[in-house]
Structure P
Amino acid sequence: MGMTPEKWGKAILKHADGNYLVQEFQPPYKSLNIDFKLPEPKFALYSNLTGMYVYNGKLTGFYSRQSNNDIVSDLYDENVIASVMADTRC
């Protein structure tokens, strides 16, 4: 599934002038969270990813996902977690 550094370098150069976005991987922020799916729930470190919903050009909400892997994806045991927006102008 993965590529060698040499193959990856060739792929980048081949598509450098195309409509592609290439980003350097940055390890996600990790925090302790409890896993209730285990027979005996326990705390573990999870990678976090927060995204934003934009509708008609306006921010309308957030979503939060986590995984016990560095890549936060449903392919890698992703979980959706609660997001809370607070008005701090009070």
Structure Q
Amino acid sequence: MAARPEHQTRSIRSLVARELRQVAVEHGRTLAPLTDETKPLESGLDSLDLPVVLMRLADSLDFDPFASGRSVASPVTFGEFVRMYESLRG
């Protein structure tokens, strides 16, 4: 039975949020509340934290959107991160 799209969306959103929070904790940072408008680089993470998040998401989701061969715009906000993974995963 295929997963419902709504469930998949929540799962990807939750996974992205969890990885951002986990990296923040591991790197001793305080993460701002995550909304669709939150910019990861203004959330308490720095530019060296984001590649860690991207690698973990690639491992968890078993794909890397930046190595997918498709043109991918760099996400700027948390909402854009989620939508990018949702659109390429679906």
Structure R
Amino acid sequence: MIALSIIIKGRVQGVHYRRFAKQLADRLGLKGWIRNLENGDVEVLVQGARYKLEIFSEGLRKGPPNSRIDSIEIKKVKEDDFSGFSIIEQT
């Protein structure tokens, strides 16, 4: 299993990007979380099989309708123990 930290830049807030990513992660059986950042980016921590992460990353590059993806930064990170994939709400 592999874990990735992903930062998505562009028009990714206010366009249902987090819900889109969660639905994709759930379909692929991936675990982790997604959240909005104060600077307008979206951050994802996700883990699963390499081929599923490749499908997930490709989906993130396309995004939902009305989104615009300017760039995606992907880094390999240490695995964690997640029970599913969740949306973290801003506080």
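Laboratory data are not the source of any read-out in this text; all were calculated from the coordinates shown. Keep in mind the model is a prediction, meaning the values are calculated, not measured.
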| query | Computing helix-only ellipticity at 222 nm (-39500 (n - 2.57) for each DSSP H run of 4 or more, over all residues; to 500) gives -3500 for which of P, Q, R? | reply | P
| Out of P, Q, R, which one gives 32 for relative contact order in percent (Cα under 8 Å, 6 or more apart) as computed from the coordinates? | Q
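For which of the structures P, Q, R does the calculation of Cα extents along the principal axes in Å return 31, 28, 22?
Values: P: 50, 42, 19; Q: 40, 26, 22; R: 31, 28, 22.
Going label by label, the one that fits is R.
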